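Asks: In the part that follows, the structures are each spelled out as structure tokens.
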Structure I
Amino acid sequence: MSENKWKISLITIIIIALLAAGYTAWQRHVLEKNNQSVAISVVFDEAASLARMNGLSTVEVLNKFKEQGVSTVLIKESTVLDAVANGELLMRTGSELLLPGNVAIWQQFGEQLREQIKPDYHYLVIFNIEAFQRIQGQLQAKKVQIRSWEGREGTDVNIIEVAYDWSLFEQMGVGFPANAVEEVNAAGLKTMVQVRTWNQVTPEGLTYVLRELKKISNLSGILFNDPVLPGFPEQVRLLSYLIKELDVPLVQIEFSNQKGLATLGLLLDKNVVRLHTLSQEEDIKKDYDMAAMVDRFNLAATERNIRVLLLHTYMKTDVPDMLAMNLQLVEETRGKLEAEGLRVGEVSVLQSLEISRLVLFVIGLGVIAGTMLLAFMIGWNGIAVVCGIFGFIAWTGLLAVDLVGPARKIMAFIAVVVFPTLSVMLNVRQGGSTVGHSVLLLLRISLYSLVGALLMVGLLGDVGFMLKLDQFTGVKLAHVVPLLLLSVIFFFRGTKDVGNWQRKLQHLLDQPVLVKFTIVGGMLLVVLLVYISRTGNESAAISPLELHFRNLLDNILGVRPRTKEFLLGHPLMLLLLYLGYRNNNYIPLLLGGAIGQISLVNTYAHIHTPLVISLTRSLHGLWLGIIIGLVLIALWRIGESQLIKRRGWFRGD
């Protein structure tokens, strides 16, 4: 088959793959559009503290929050220390318990108990039978060695002897107080619970702890408190069965990498909602004002598909009425969300997004075709055919043996590498263009790059990626590999009169290394390191000035474009298209411009971000980048004319 026929065939395959990917993208868009309900939540213990500070009952305070838009209350599992602070129990050593001042306690049990008390052991004195039974059951389920005694009939004193490391025991969870659940119900609100992890998790203990949650009415979600889920990794499957019995979603805390949660979410058929919060510690450290807090919660809901917003009780030293301030925060957050078209109320869970393997197969063929087309355009015809054969066999095999997850991510990575490289290679020419034609070329390059973005969206069209239970990997590599490919391609394109590529490479290796090029190379290396550090999910720290600039763009445009695109990549690419790639001195300009295309495609790798938001971000980046690029071209022309005048002046023209 001739090269032209190959290219026509490959382009046809890419178009068919785009139709399949577009179908998947539309399904995802519909799913996101129907997932518009956000729950605002507060913490029970913090609401109770506000109530005490204001001389109100907890129910009264919860009702005030409900009036402003709160629908859910988070009850954290009490620790032993929490139970002490809440007045549920007293902690005493055996020596303290035997002191004469505790005569009233012994009257409830009789003197025979005194002989069983061990001075070096610890004891819990509990004054409520419900609390006693709950704490006793929790400790037994968590393999704590205890002995317990109930007081005489008609008394409220109960004692538990504990044989456990005391520092660990103080932080052990002892269940959820019935009065907390009752007060949430009395306010007409839903309950989310946060369960603590413990040591020595057994199937029997895990079953007991989770089935105790069935006693909580109006339960709307379960989340976990610690870095490791209870029973991970051996008991995760059992944990999934027990949560399914509760018939509530698993709540994933954003930016909290809890071991076992992703596996658990997948075992729960992705019945997961994501929660965002601003911790009290972070608020104290950064001292957010009201508007900044509202913007933060709003961005989490609108741009990252967060569907539970947990608002803590924020204490400001310059605010006289803490309750009024926190009520205002809820009210303004609700107003901002509703202004964005979201509904404030019940938690909405993403429904299933089923993509058949046949559709995935077709989309993958488009990526393989794009890789072959890139090889043909470079001139590697033999490699192109080998890539096609190997890619087809590997892609078919991975799907056939049920390695769909890894196969999707591998093919998505190839898509975001190949298509920005191909689009720049096809559209950057040696000769320059007019300003208007340069703008059209930039739009065409971006359109070609977005082919890779759409194929990636189709490949990763799954609720697991949207909930970050699974993630696109190789983000930093995807930002670097296209730059390396373009450097090689354009270097050989810009080296003339030396023969074939082997001679061009030999000619390069024979060149002396000048100090100025060493300095420039070092500077480019530093720039590359900074560029890499600013990509991915855990990028370098952002300065306060840049954060303020980002917030300004968010407020003006609604959706902030990528800085790498509108301030760097698109303007430099527009200038390069205007000037043309004249020789290899223009490689820095080429690579700077390519950064915009790479960022454009990788914007869509954030699968948890709604497609409409990503598309809006790309459009803002393009029109702003074109404006800045036009200014850059104007400055270049002015500088060039001034340079010509000065040269003429020096020559005496």
Structure II
Amino acid sequence: MDYRERMKQLRDILNENGYRYYVLDAPTMSDYEYDMLNRELEELEAQHPEEVTPDSPTQRIGGQTLEGFQPYAHEVPLESLQDVFSDEETAEFCERMDEALGGMVEYSVEPKVDGLSVALEYRDGVFVRGATRGDGRVGEDVTENLKTVRSIPMVLPDKLPRLIVRGEVYMARSVFEEINAARELQGKPLMANPRNAAAGSLRQLDPKICAQRRLDIQVFNLQLAEGREFLSHGETLDYLRSQRFKVIPHKTLCGTAEVQGEIARINDQRLEYPFDIDGAVVKVNSLTDRAKLGSTAKFPKWAVAFKYPPEKKPSKVLDIVVQVGRTGVLTPRAVLEPVRLAGTTVTSATLHNQDYIAEKDIRVGDTVMVQKAGEIIPEILEVDVSKRPEGTAPYVLPELCPVCGAPVARDEDGAALRCTGAECPAQLLRNITHFASRGAMDIDGCGPAVIQQLVDTGLIRNVADLYSLHAQDVAQLDRMGAKSAENLIRAIENSKANDLSRLIYGLGIRQVGEKAAKVLAMHFKTMDALRAAPEEELTDIDDVGAITARCITAYFAQSQSRDLLRRLEEAGVNMESTAALVDERFAGMTFVLTGTLTRFDRKTAQALIEERGGKAAGSVSKRTTYVVAGEAAGSKLKKALELNIPVLTEDEFADMLQ
């Protein structure tokens, strides 16, 4: 078969399965088969770049990191909707429509997805541009990020000269929960809710990050279609479905009673949708009637959004229990008398932190009003003090971790209380994952899935146990095998020789990141010297402030930390710094790297700067000494020129290194 024919065949197979997987939820091949065919297509495209087409699945991800988003003027405004909050207001809307249009009106009712509204533009059947709603008239061009949304077709069956559709980008609840679980494991801040997560993801300047967030879309309106005419909204949605869009579920109904019944049904079934909703949308179905009705200065006259009120009910606080998360944060939780809310039975509610409890004065035995925040997470709104039993006392979180007994410390920059135990079982998975990560001990093959199995089987209980593992034990794990087990044991053994800076970072001391770990290792040279350093000496070091110094001394003061370090040293883990400054020619200098570097990757360039006593910063300021500008440098270069900061080419930077 000719390579052109094979490339087309691969594109057709992959696009068809992508449509079945992401839109119809009915895949026709395994992930492995898909990946193998995708890899074959990538290899062929690398050999024949002139044959790459817009509909290739390889073109969804891989756009350059952007310096910012360009404004995009919507040809057809993306109007917002007037809200209604009761059956009476819905009936008034229907009566206005009946009166204005002279008879019984047909309506379309659909769930209102709680996401981020976008417009997608196609020319001759090819996706060319996508933009956020913005103020309805001007949004932001987020085309590269929208290409990563797998349920958005890149090429349509019909080749209309122009087609613009409107949809709501969202993050499925299951994806949101999965990503938050991973962020908790990595010690990163949790995303607040699926809507904010979707909005933040779509505005990432790096499309690869957006791709990792696995966004989805529900298309709900045809904005413009050159070369086609339609009579009704329902007809347009049927057409868009035939063009392989994922279209919002909807029903076409007549009359106020039927509309209100459908609104109630959507509310009853809201948890069955993969996306969050915050209401139901009622639209006049006839496009001719819509044109006749027109719009006000703010809203179309032919549609309203029914907003569901949050359901609130009283319950009683039976107990307050404290859970220790994977990052060591103590989270109090109220155990409640069971109460039915938004279709589920609620038996507990998070109390967030000590400040939240004190502000609302929540006590065991209190009668409280409960609702679901965002219709998902149960929360206590207020306490009915008139029903408070005698003898209750204000609740105070414990000073010692309820899991391991280590002291609890309050975050300097927040209200969270955190366990400081180096071997706390509640933090075990997170601690070991961090210890083995690339920036720390860099143990290849020791990822979260393997670590989870090692923990579940009892093979490890802390990071020191990694160094007593045997290949025959590891080989028994799922999807491991003898060869993989031997490779893992070899990687663990090799990690013993790492520089002290990697070990310091791998210990997970609060406030100590990779950069601070390098500074500490270079200053103290040995773990013993760092362990014995008082706060005063620590704060004398550049990049170590008072808060970081307190966290370091508190860590080494604990018996758990001392025991862990003893075991690591006995296992043969290096406790001395093998790194040294090449020289100090960059001492006191701050460099900012921008654009695409061709002679160095960014991490190598930063290391070369630090080895010579300099600092690598992420943003340009008056304190910046030099900006190193690669290809396609953007806003950082512009700011450097405005501040009269010297700009170096890569060649000039290389000369300075030598």
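Asks: Kindly point out which one of I, II the value 1.8 was derived from, the read-out being distance in nm of label points 7 Å out along Cα→Cβ at positions 370 and 410.
Replies: Considering all the candidates, the number was obtained from I.
Asks: Comparing distance in nm of label points 7 Å out along Cα→Cβ at positions 210 and 226 across structures I, II, which is largest?
Replies: When distance in nm of label points 7 Å out along Cα→Cβ at positions 210 and 226 is computed for each of I, II, structure II gives the biggest number.
Asks: Here helix-only ellipticity at 222 nm (-39500 (n - 2.57) for each DSSP H run of 4 or more, over all residues; to 500) has been calculated and equals -19000, so which of I, II was it run on?
Replies: It was calculated from structure I.
Asks: Here is a follow-up. Supply the structure label, taken from I, II, corresponding to log10 I(q)/I(0) by the Debye sum over Cα atoms at q = 0.05, 0.08, 0.09 Å⁻¹ with the calculated value -0.32, -0.83, -1.04.
Replies: II
Asks: Going by FRET efficiency 1/(1 + (r/R0)^6) of positions 186 and 594 (r between Cβ atoms, R0 = 25 Å, to 0.05), which of structures I, II comes out largest?
Replies: Going through I, II one by one, FRET efficiency 1/(1 + (r/R0)^6) of positions 186 and 594 (r between Cβ atoms, R0 = 25 Å, to 0.05) is largest in II.
Asks: Quick check: 9 is what I get for relative contact order in percent (Cα under 8 Å, 6 or more apart), calculated from one of I, II. Which structure matches?
Replies: II
Quick note: the coordinates plus some simple rules give every number you see, no bench work behind them. Computed from a predicted structure; not experimentally measured. Cβ atoms are built from the backbone, for glycine too; each structure is taken alone.
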